[in-house]
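K.L.:
Next up: the structures, one after another.
Bear in mind that the values in this text are calculations on the coordinates, not laboratory data. All figures in this text were calculated on a predicted structure; none of them were measured in a lab. Cβ atoms are built from the backbone, for glycine too; each structure is taken alone.
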Structure P
Amino acid sequence: MEFKFIHAADIHLDSPLVGLARYDGAPVKYVRTAAREAFNNLINLALQEKVSFLVIAGDLYDGDWRDYNTGLFFAAQMTRLREARIRAFIVRGNHDAASQITKHLSLPDNVQEMSCDAPEVKCLDDIGVAIHGQGFSKAAITEDLSRNYPDPLQGYFNIGVLHTCASGREGHESYAPCDINSLAVKGYDYWALGHVHKREVLKKDPWIVFPGNIQGRHIRETGSKGCSLVSVNEGRIEAVQHRNLDILRWSLCEINASGAADLDDILERAKQVLETEIAHAEGRLLAVRFLVSGACPAHNNIFAAPESLINNLRQLATDLGAGHLWVEKVKIDTRRLVSQEEVLSLPPVESLVQYIRELANDEGAIVGLLAEFAALKKALPPELYEDDGISLKDSRYLQGLLPQVEELLLSRLRGKEALTGDI
């Protein structure tokens, strides 16, 4: 028997994308519909490839629906599959656990949800497939659900569906942890995992796969996003292919400014990086964060007037992007080329640097500064505290800022002379 199926996960339909609107020029409406458009691409792929079934390994939804439109959209897409006689099997994850979704809709009869109370087996006798899975009954599942999955059914192609952090993944909560070797010896032919948003093949014998999410939602989810298309022939997997589904792609463009003489030099390097990213995006809307770093003669001018570099990078993106590129943020981490010994040789500068460095190691002084900043915090706009913004309650955050304070003060004191290397 020859057949194909699609393994997808972490759809996060109608994710709220909190905080996006605060970014200047953000394509808010476009980004908010990105998950739906990517899911539409998923259904199109299933129809084009004439797959036998679709597996969604958790987090179809991103928490409780704001209204019924989210559920109605999903049901309409499942109806498209039903018309093509394609079945769908779903387990719930931490974001759409049984305890999270309060609204309910009757779904087309080609959709089957796996039990959240105990492992369940769904058999497709016509093609000899047994699908084993268990969803999350609550948002935080900390036990290994896979331990109770039943033995494989003899004579069937066995698939295990599991929403899990596996052995742990950075940036993801430790939900339903499991041992990869334990999954491998279970006897299943394919493990369809979900929860981790970056594609990862953990093992090929048997195949144990995180397909990643189908649409990146922020700058921590860069690169292509999609699903796994699995081809099976006579009970053996012939191919597991990643297929892109995303309509918007996030990219961290790292610009190495080491040795850059001036702003034009940095912009030329940024142009080369950006042209490569645009080519890889293949016509998709590209959301970019620039990270400019390295020791260079241009540093002092950059630090004295960072807005010049920021706005020139935005203009470069506008020129190259032709309406398909948005700069989410520009982060600058350049350094001066002058040696530390030269800087410290000047008595006023030496005293200033010494004070800043002593302050970094004085916990009592840092705590005192936090108390003084309490009143300042009330005067700052709340959006500065979102994402990777200001945190005036965290002493470690404040200590981490001190090297930047040192850098800023030195740059301001030295002025334009730093470009010649004279102090």
Structure Q
Amino acid sequence: MPLDTFRDSKQAEKEYLRRSGGGDWEASKPFPPAGQSATDEHAQLLMDFAVLLRVLVPTPSDVVLDLGAGSCWVSDWLRRCGVGTVAVDISLDMLRLGATRLGSTRGLAVGDMERLPFADNSFRKACCLNAFHHVPNTVDALREIKRVMAPDGVVFFSEPGLGHAANPTSIAASSNYGVLEQEIVIHEFMNSCLEAGFADVRLHPICHVIPLFELNRMQWQDWTRFTASKRPFRALAKLWRAALEFAGLGKKTILFEEAFAIRLLRELQPTIEQHPVLTAHRTSFVKPEKVVDQAELEIAAAPSIAAAGAETSMRVRIANTGTTVWNTATLREQVRLGVQLLASDGSVINRDHSRHELPAPLLPGGRCEITLRVPMAPHPGTYQLKLDLVREGVHWFELAGSRPLTHAIELTETPRRQ
């Protein structure tokens, strides 16, 4: 494509919102404007965001770079999920709409994906939803994205693929407003990522069901080669394997499994090619370990009788038996020991009875002992104190499968000797 066309398409992107009159659509995205009905396009956007959460797995400690952010709906939703973002787009008009949506210009930047306004190694995670197919120079943009990613950085892409350029909506957008409507072809895009310097690139073909089932470039080529193979040659290969393994036995099972496989792969392939989901990695892809918040609690010392309305002291030993680091320094995702007040039958009276700081961050396998000053309920009676770790703003460890600890205590009008 001529260089002038590239320049013209970038200018068209900057002017698109004003010329198209699409402000209402962009402001309500991913939902339709008031009075309009949702379409497949809206459904796709909702699925894209769900897949983004499950594949990229952004956390409150991340600041995600939202590439080609447009009216910032992805940043809006990520921030609602407790994740920080920086949104960049070539169009100032779009970002102004995004600032209205977000209620602030904080974390918004005007920039071209081929020349991003950020320092090297600035972000560990980035996403680009339905915007990269507008970029004229794919490899230059990918090189620039790689530059701003940290050494362990990963970029999530969800883009329209085969058939997009011939879609009537795309044809109209190109002819009426001059924007570039390309299609992301999986093997070409994977090659471009590697050419741009990413160490690894992965296709997530069934991410709506199994987010971290992924294929590298060679595996995707094997998939497409297998679905393109013809029956006589496949049948000969099957018969040869069956003869070698079972001397002619079990062919029905083998043939059924491979017939089912070819049917499934052929059904899936067009859907995958029409809207691929890919991740580009600065280092070689390693499937992340399952994140588990789990603790083992033991009471070292605690009274069985205390005065109602007073405070009592407890010593608790804690072990990190999960796979996560327990951060204690910041409010976001801080891990603390929580005490819940229960009635004698185990029903919850106050889930947030008291919180207690850990002495230091705790790595998996780490242990500590802390002394708690726990306020007692104001009225005499028999109660239970339930102890559990809590990752603030995320969950109690019990909800992740960890086992909490309970301690029965009798409260009296005045302290009694034990």
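K.L.:
For FRET efficiency 1/(1 + (r/R0)^6) of positions 92 and 196 (r between Cβ atoms, R0 = 25 Å, to 0.05), which of P, Q scores largest?
P.N.:
When FRET efficiency 1/(1 + (r/R0)^6) of positions 92 and 196 (r between Cβ atoms, R0 = 25 Å, to 0.05) is computed for each of P, Q, structure P gives the biggest number.
K.L.:
Have a look at P, Q and say which one yields 176 for volume of the Cα convex hull per residue in Å³, as calculated.
P.N.:
P
K.L.:
Which structure, out of P, Q, was mean count of other Cβ atoms within 10 Å over residues 156-163 calculated from, if the result is 20.9?
P.N.:
Q
K.L.:
For structures P, Q, which has the highest computed value of distance in nm of label points 7 Å out along Cα→Cβ at positions 228 and 372?
P.N.:
Structure Q comes out on top.
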